[in-house]
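Okay, got some structures for you below.
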Structure I
């Protein structure tokens, strides 16, 4: 996927309503998870990503700062994020518990 043609989200768009459900891509456009929910808003928000599993079963939730993800919209207006983390790197992070 060519992310260079996508529109980056503004800080005021980094809200739970906008980000929840967004697919998260890692290096080489590998799908590494999706945004389960968000704590806070803007660049100071914590984004909880469900990593692994199938249809939400067996997924591991991990929390990362929103500022460490590059959120954008594609041509069909779908929100997604790009990360430098691999799926394995996220799986090694501590599990997030609400």
Structure II
């Protein structure tokens, strides 16, 4: 699958822990990347400064769905399902 032009869901929904130009601490889930343009394209898509996690992401139907809205929903669910529950972390460290 080719990346959907004007989507940018993968630049918004998931958290990114690696540094991004202009965001040295990465970004939180649901926060648009500073490199996301108004038309939902990546300003550094072809640049070597693009984080590895971004450049290795592969658009797939199961992740991207049929629209930007669906992709945001799917990626948000995936983010929530893979983020450690803060209460379970608290119990581990008590």
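Bear in mind these aren't lab numbers, they're just calculated from the coordinates by the rules spelled out. Quick caveat, the model's predicted, so the values are computed rather than measured. Cβ atoms are built from the backbone, for glycine too; each structure is taken alone.
From I, II, which structure was distance in nm of label points 7 Å out along Cα→Cβ at positions 18 and 50 = 1.2 calculated on? Intermediate values should be presented prior to the final figure.
Details: I: 2.3; II: 1.2.
This figure was derived from II.
If distance in nm of label points 7 Å out along Cα→Cβ at positions 58 and 74 computes to 2.5, which of I, II did it come from? Each step should come with its number before you reach the end.
Values: I: 2.5; II: 1.4.
It must be structure I, since only it matches.
Of structures I, II, which gives 14.3, 47 when Rg and Dmax of the Cα atoms in Å is computed from the coordinates?
Numbers: I: 12.4, 35; II: 14.3, 47.
Going label by label, the one that fits is II.
Thinking of I, II, which structure, once helix-only ellipticity at 222 nm (-39500 (n - 2.57) for each DSSP H run of 4 or more, over all residues; to 500) is computed, gives back -1500? Could you put the intermediate results ahead of the total?
Values: I: -1500; II: -8500.
It was calculated from structure I.
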